[in-house]
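Below you'll find a set of structures to go through.
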Structure 1
Amino acid sequence: MLAAVAVAQNAADPLSCLKLQDVPVPEAPAGWTRVRVKASSLNMHDVWTLRGIGHDPKNIPIVLGCDVAGVTDDGREVVVYPVIADPDAGFGDETLDPNRALLSERHDGGFAEYIVVPDRCLVDKPAALSFEEAACLPVAWSTAYRMLFTQAGLKAGDRVLVQGAGGGVASAAIALASAAGATVYATSRTEAKRQLALELGAHEAFETGARLPQRVDVVIETVGEATWAHSLRCLRPGGTIVIAGATSGTSPEADLGRIFYQQLRILGSTGSTRHETVAMLRMLESTGLRPHIDRVLPLERIHEGFQAMIDGDVTGKIVITL
């Protein structure tokens, strides 16, 4: 079968390490199921793997692709929950399992005709979602759902700031928070992505660092150093920042005085539980929310999709069909 395989790692030229290859069709061991992949979407996680960031080189070569939707051998239409972990090892939360792994970290991912995953990673695909739409959801949308509802405890009427409105998690957070009845502000450096934020449901969109009309209850932070000071300034006393990434750097000035004096809550968040993924899918069913798809490409054009992502020439998810 055809697959997109990370065969090496190179920080300066990551796409030179991604090869389309014929690989054996996998067989499912006991407790695992084989899925015929219908669609899979691109994530920056794939680029980090190719650059050698956060991915053990001993796990190279490996098939990339964290987001998968497809059909099992017995005809069940599924979305693949992408965290391979033991909930018991994480005190009931698989994202806290010290040995957890995202699909494509230690197990072959979804840029292939077939994939095998643990049985518990199979989630029924809502009939109202296309395979292309479903393949956009497991990583970014589930991460955003956990940030908003589990970690921040978002409720209708809350005010939310989403930093970096072009990213996958940020875009999902805008749509989900708006659908939940929050007032959503978003920031981006580009006019096109500020316009996208408005289309996704943001009430207002601003240039990065701009003064907001009012302080917010919750900040969704995935940018890091470039927006951290602004995130702190925009938060009301007693408010919450939830962090699930730091693409611009991980070591900003902490401003501990502001944090303790205003009793701010700073929470980290990684991925989602299977239960949260199911809840997110149900929310899309009930609200009619859908992910914004930038383009759909065949597997043979996957390098083109990754180059667009690296260049920042993307307003939504890039989906690969097989």
Structure 2
Amino acid sequence: MWWFGRNGASGFSASSTAVEVTHGIDGTGLTAIVTGASSGIGTETARVLALRGVHVVMAVRNMAAGREVKEAIAKEIPTAKIDAMELDLSSMASVRKFASEFSSSGLPLNLLINNAGLMATPFMLSKDNIELQFATNHIGHFLLTNLLLETMKKTARESNKEGRIVNVSSRRHRFSYHEGIRFDMINDQSGYNRLSAYGQSKLANVLHANELSRRLKDDGANITANSLHPGAIATNLFRHVPLVGGFIDIFGKYVVKNVQQGAATTCYVALHPEVKGTTGEYFADSNIAKGSSQANDPELAKKLWDFSLSLIK
């Protein structure tokens, strides 16, 4: 049982579930993309959004697993509008293919939930020769967001409904390499630390949302961009950290959130009316929280934006 139950300003706490934070909210008419929706909090996010009437497009690397989740949600929620499309965030070609197919579908896009992620992998390079955690957790989502932004702007204009971009980060963004983002050493295997590299990618998620928020404001777009820490959750994210995974298998129910609680902040930021107009913020436990000093550095955010653009060209 999650034992931190004190409610914050929103009226919710670490123990609140995704169903609870979206109670009474009607998402009918909204369309969302949820990356990494075939497992963990991505699955629960997709399920709860579908429960609230949102048309959910599950963007998944493993289509067999994605189809199973889609069928399970459709069986539980007969009225669910839910689709699965293939997306491998570690491959820019796959991201471009997904974005092209989605744009060609003619579907609107109100919500983009950048949820998928890898944690603490051994040093590997992506298909585009970028360190795998940075490539998957940040660059893939950065490119996806850029490619879908015009569709989101068009949807916001035509529907007169606020678009929302949600980056699922982590408290680990506080524990990146000392310089924050190792722009000149992204692929440096000799200095690689799997947890610091994870922290770097999660710091990038927050910086991306903050800089995107600033640019959307300047553009006058009716779209917000925020980031969040879902909490420590018992999911397969810990598969590359066996000691931590083993601990969670034994004691998880006492010290970490379950997936229903883990998906709460994502669903709150994506759907709750209280969050309307809120942008460039970092959330935890369904409340506005404080990110690290590096996460709140506008110059670092701008530098990361330019660096990311150089990688996706």
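Bear in mind these aren't lab numbers, they're just calculated from the coordinates by the rules spelled out. All figures in this text were calculated on a predicted structure; none of them were measured in a lab. Cβ atoms are built from the backbone, for glycine too; each structure is taken alone.
Comparing mean count of other Cβ atoms within 10 Å over residues 155-162 across 1, 2, which is largest?
Working: 1: 20.4; 2: 14.9.
Greatest value across 1, 2: structure 1.
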Hey, P(r) over Cα pairs in 5 Å bins from 0, in percent, for residues 91-170 alone derived from one of 1, 2 reads 3, 15, 23, 22, 17, 11, 6, 3, 1, 0; which structure?
2
Computing helix-only ellipticity at 222 nm (-39500 (n - 2.57) for each DSSP H run of 4 or more, over all residues; to 500) gives -7000 for which of 1, 2?
1
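With relative contact order in percent (Cα under 8 Å, 6 or more apart) coming out at 17, pick the structure among 1, 2 it was computed from. Before the final figure, lay out each step's value.
On the way: 1: 17; 2: 22.
Of the options listed, only 1 reproduces it.
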With mean count of other Cβ atoms within 10 Å over residues 43-50 derived from the coordinates and found to be 22.2, which of 1, 2 does the value describe?
1
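If you work out volume of the Cα convex hull per residue in Å³, for residues 75-138 alone for 1, 2, which one comes out largest?
On the way: 1: 98; 2: 118.
Between 1, 2, the highest calculated value is found for 2.
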Out of 1, 2, which one gives 19.2, 59 for Rg and Dmax of the Cα atoms in Å as computed from the coordinates?
1
